[in-house]
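Take a look at these structures.
Each reported figure results from applying straightforward, stated rules to the coordinates on display, with no laboratory input. Computed from a predicted structure; not experimentally measured. Cβ atoms are built from the backbone, for glycine too; each structure is taken alone.
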Structure 1
Amino acid sequence: MATKTIACRILDNLRIPYQLHEYDWDEQALDAGTVAEKVGIAPSQIFKTLVLRGDKTGVFMACVPGNQELDLKSTATVSGNKKVEMVPVKELQTLTGYIRGGVSPLGVRKKYPLYIDYSVQDLDPVSISAGRRGLQIFLNGMDLVRACEATLSAISR
């Protein structure tokens with residue numbers, strides 16, 4: 001059994017049911033499609049957590065399905081920015097406490113605004129990183145939104 005992460009403890013405290021799925025990971029294959037295959041779920045159910053910086057609001061986060069891309073223009077609009085860009089990988093750990101391939105929307109070092117693609121609302125389960133490489137959390141999509149206090153938005157294409 002996998003060691004519980006901060007993300008797991010948050011869900012436990014909120015009494016939100018979830019399952020942990022461990023998998024063998026490879027530094028060269030951290031993409032959502034590979035992870036989906038390893039944990040036996042559709043890529044549309046794997047939600048990748050991205051960290052961005054807006055020209056007006058600063059740092060915020062977004063979660064989108066693994067089979068889609070973040071729409072930067074839509075994301076800028078919903079987050080109150082004119083322009084947004086991905087945060088450089090070298091800043092991830094300092095900002096979130098997590099490393100590339102293990103960024104979870106739960107248990108982030110500082111609470112940033114979080115936008116989740118609206119498609120999550122119909123998914124059960126949805127899968128997110130548990131906060132370390134090789135470990136995914138499966139939970140109900142709306143439970144994820146509630147646990148993260150996220151805003152549902154049309155941010156992927």
Structure 2
Amino acid sequence: MSAIRILVDADACPVKDEVYRVAWRHEVAVTIVSNSRLRVPDHPLIERVVVSDGFDAADDWIAEAADARSIVITSDILLADRALKAGATVLAPTGKPFTLASIGPAIATRAIMADLRAGGDQIGGPPAFSKADRSQFLQALDTALVRLKRQA
């Protein structure tokens with residue numbers, strides 16, 4: 001059985017430091033995947049993967065690496081869908097879990113919003129990232145790791 005690991009869609013991830021802290025406490029490996037070189041801690045549990053700047057290159061790498069022993073951190077709904085289909089646990093940086101039950105409506109909403117933007121409608125973006133989001137993420141990641149460890 002493969003080891004538990006955390007895969008982070010890192011280019012715009014606001015909770016990388018939180019991922020490191022929780023991963024170190026649980027002694028779980030983290031792979032930071034990005035299109036450009038990001039600064040990461042020099043630690044044996046942290047791996048940096050820099051992919052090409054091709055469209056969806058980081059998403060493709062993560063989707064191929066994800067499995068039932070992975071926790072994927074992303075705000076990308078389409079990547080979340082691919083990771084769920086691979087059996088991974090998927091969390092948004094706000095701590096909100098993506099599930100097989102919630103991903104369909106999330107994809108539909110994404111498509112509607114894209115259509116509205118393409119039609120010239122002025123719509124707001126997501127709310128600003130908050131301390132409550134950060135706290136909820138820490139709790140959700142810890143809970144997901146405990147659950148995966150129990151399944152081992």
Structure 3
Amino acid sequence: MTNPVHVDAPAGVPFIDITREFDAPVSRVFAAHADPALVARWMGPDGLSTDISEWDFVSGGRWAFAQTEPSGETYGFRGTFHTVRPDELAIQTFEFLGFPDVVSVETLRFVDLGDGRTRLEVHAVYPSLEARDGMVASGMEHGLTQGYAKLDDLVAD
């Protein structure tokens with residue numbers, strides 16, 4: 001059994017808070033976000049393949065990837081890493097190319113819970129309430145739940 005994903009999208013404000021705990025130390029959870037080969041293995045819902053064309057997980061770096069359905073339909077994403085502090089924090093932009101010009105700013109905090117456990121806290125701010133609601137309606141929670149379950153396998157002892 002994996003830990004649950006908690007998604008909070010409060011009424012009337014354009015942000016989403018996501019929390020998820022992992023039964024692994026911060027260093028492993030952070031490394032699985034930093035290494036593009038690992039990111040490609042866990043990012044997104046089951047059944048999609050992920051091709052990372054750029055992943056420079058440092059302050060000022062850029063990222064881009066595409067996910068492909070078995071049918072061949074492809075979804076592109078891109079952004080920048082504004083600030084990265086190892087085992088602690090990543091602040092990045094996020095853009096789904098299917099909705100260009102709608103860019104969110106995401107803060108990821110890697111919290112050491114002790115006993116080899118980590119809590120990932122994500123705060124994502126959108127340019128409008130409509131954009132935030134579109135993200136929630138897109139099936140984001142389903143993709144997060146499946147992706148984080150794969151991440152569990154990668155960071156396990």
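Computing FRET efficiency 1/(1 + (r/R0)^6) of positions 8 and 88 (r between Cβ atoms, R0 = 25 Å, to 0.05) across structures 1, 2, 3 gives 0.70 for structure 3. Computing distance in nm of label points 7 Å out along Cα→Cβ at positions 40 and 136 gives 1.1 for which of 1, 2, 3? Value 1.1 for distance in nm of label points 7 Å out along Cα→Cβ at positions 40 and 136 corresponds to 1 out of 1, 2, 3.
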